[in-house]
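Each in structure tokens, the structures are laid out below.
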Structure 1
Amino acid sequence: MKKIVGIISITLLLCACGENIEHKADQKLAEAKTSFKQGNYNEAKLKIDSIKILYPKAFKARQAGIDLMLEVELKEQRTSLVYLDSLRKVLQDKRSAIIGKYILEKDTAYQRVGNYFWPSQTMDKNAHRSYIRFQVSEDGITSMTSIYRGSSFIHHTAVCVTAPDGTFAQTPTSKDIYETSILGEKTENTEYKNGNDGNVMGFIYLNQDKNIRVKFIGNRDYNTTMSPADKQALKGIYELSQILAGINKVKEEQDEANLKIKFVTKRMEQKTEQSQKKDGV
């Protein structure tokens with residue numbers, strides 16, 4: 001008799017514990033739903049995740065949490081798209097307001113993306129001159145070219161820019177070099193791609209109001225002073241690049257959000273089909 005009473009007591013205790021776990025899990029689920037309705041998506045997802053961690057045997061609540069998580073993800077991505085659409089419109093308006101100041105060079109026969117230049121730095125206006133030329137692609141990727149012209153080659157592979165206080169920035173050694181000779185004039189074009197300029201462009205932008213010395217580093221160095229027009233060109237290209245890069249970044253985030261929406265929507269459709277088959281619909 002005592003054994004029977006003991007077994008019944010243990011059974012009742014386990015049931016009570018099970019009911020208590022389900023109750024607590026349901027409370028956490030209710031909190032997650034409230035956070036979702038209030039637009040606190042991260043908070044809602046954290047509470048849904050906590051159900052799985054704190055109450056692993058609360059299967060009904062966990063399943064309901066999975067369904068709710070899909071709703072949260074879908075709403076979050078749709079809300080994000082509204083914001084991104086608005087931000088992209090702002091950036092596109094900024095681009096439209098200033099794009100007329102720039103020269104776009106693009107050969108549609110072989111170029112998918114063209115490059116913008118400041119008008120004072122077009123090739124026809126800078127014959128027989130040594131200087132740094134700046135550009136930004138339509139995707140917002142900046143690059144620069146150090147152009148040396150003289151009576152003999154110096155075979156330069158890097159440039160260094162120095163402010164009056166002695167601070168400086170220097171490019172890494174570039175392997176993207178083109179050299180030519182026309183009617184005795186030697187020309188060297190050394191290119192520095194985006195992210196491989198040693199922050200020379202950023203340094204010039206921050207010191208654009210100062211006298212900047214430029215050194216072409218090669219077998220023999222060549223020194224010059226950056227002209228006000230070249231500093232203005234860098235300023236214009238740098239500022240346009242921020243807008244174009246911003247537009248490109250927003251587009252990437254929009255594409256990512258749309259992919260997530262497509263994935264979540266597909267999951268929800270699959271769960272609905274599974275539920276209907278289970279119910280014999």
Structure 2
Amino acid sequence: MRLTRMLAAVALALAGSAMAAAWSQDPHQEAREPQPRPQQAQRPYQPEIGQEGKDVVWVPTADTMVEKMLDLAEVTPADSLLDLGSGDGRMVIAAARRGARAHGVEYNPDMVELSRSSAEAAGVANRATFEQADLFEADLSKATVITMFLLPSINLELRPKLLALAPGTRIVSNTFDMEDWKPDRSEVVTNDCANYCTALLWIVPARVEGTWQLPRGRRLRLAQTFQVVSGTLVADGTRQTLVRPRLRGDHLTFTAGGARYDLRVSGDTMKGTVTTARVKVEPVEATRVTS
């Protein structure tokens with residue numbers, strides 16, 4: 001009897017083990033919750049020189065070039081700077097450090113986030129802002145200074161919009177020009193800059209071409225190619241060629257008939273002074289009658 005009971009106990013134990021094994025292989029049993037894997041720390045985004053962008057590859061502007069470009073544009077806290085293709089944000093941040101309000105337009109969203117983080121770290125996030133956008137769709141009208149490091153073909157495509165900006169707007173490009181619109185100034189950086197080290201400055205000129213009526217029957221005829229101006233002043237039946245005419249933004253100066261003219265252009269009106277050979281300064285105003 002004792003042996004029978006022992007055999008029965010063994011059989012019961014074996015049966016229990018078989019049932020447990022069968023249950024472990026049952027496809028209808030509830031799946032166990034997967035154990036979460038430890039998360040790896042995400043590395044911060046690091047741009048690579050030469051990486052592809054929408055219109056250009058990314059090459060950073062040397063810090064010495066950034067400062068030279070801002071110096072050439074004479075950026076002050078009164079300025080609103082717009083950087084087209086702002087990359088890692090260094091131009092915008094440098095302008096904000098000078099007290100200017102600065103905004104960057106960049107197509108790569110990772111670059112935009114990197115720029116925002118850098119502005120925060122530099123303590124200028126209140127003046128340095130960034131947006132992910134196409135530079136060709138950017139609103140340029142509020143900028144007093146525009147900076148860019150683009151290709152010549154892109155500069156030319158932007159040129160009509162740049163020329164339509166308010167006279168006096170300063171445009172600074174790293175290295176690449178705008179063909180027959182020659183820069184007003186250019187400077188080369190020789191320290192801590194290995195490549196792309198020429199800063200080019202343009203000042204958007206007022207549109208002055210045409211015939212202007214002055215007091216006492218005088219007529220001023222001006223021809224214009226961008227900021228380069230030539231012309232004549234007709235007074236008392238005498239035609240006088242303008243001497244050393246210079247147009248810088250909305251500021252036009254020239255000498256004619258021994259008198260020095262210093263004028264500010266506003267649309268179809270010019271106002272200023274004329275200083276005669278006897279050093280007599282008189283107010284003068286001119287109105288455009290033909291363009």
If we compute mean count of other Cβ atoms within 10 Å over residues 137-144 for structures 1, 2, which one ends up with the highest value?
-> 1
Out of 1, 2, which structure matches -19000 when helix-only ellipticity at 222 nm (-39500 (n - 2.57) for each DSSP H run of 4 or more, over all residues; to 500) is calculated?
-> 1
With Rg/Rh (Cα atoms, Kirkwood Rh), for residues 57-120 alone derived as 1.41, matching label from 1, 2 | 1
When distance in nm of label points 7 Å out along Cα→Cβ at positions 129 and 217 is calculated, the result is 5.7; to which of the structures 1, 2 does this value belong?
-> 2
Tell me which of 1, 2 gives 21.6 when you compute mean count of other Cβ atoms within 10 Å over residues 65-72.
-> 2
Given a computed value of 3.5 for distance in nm of label points 7 Å out along Cα→Cβ at positions 89 and 177, which structure among 1, 2 does it belong to?
-> 2
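From which structure (1, 2) was relative contact order in percent (Cα under 8 Å, 6 or more apart) calculated, if the value obtained is 18?
Only structure 1 yields this read-out.
All of the numbers you see were taken from the coordinates with simple rules; none came from a lab. Nothing here was measured: the structure is a model prediction, and the numbers come from that model. Cβ atoms are built from the backbone, for glycine too; each structure is taken alone.
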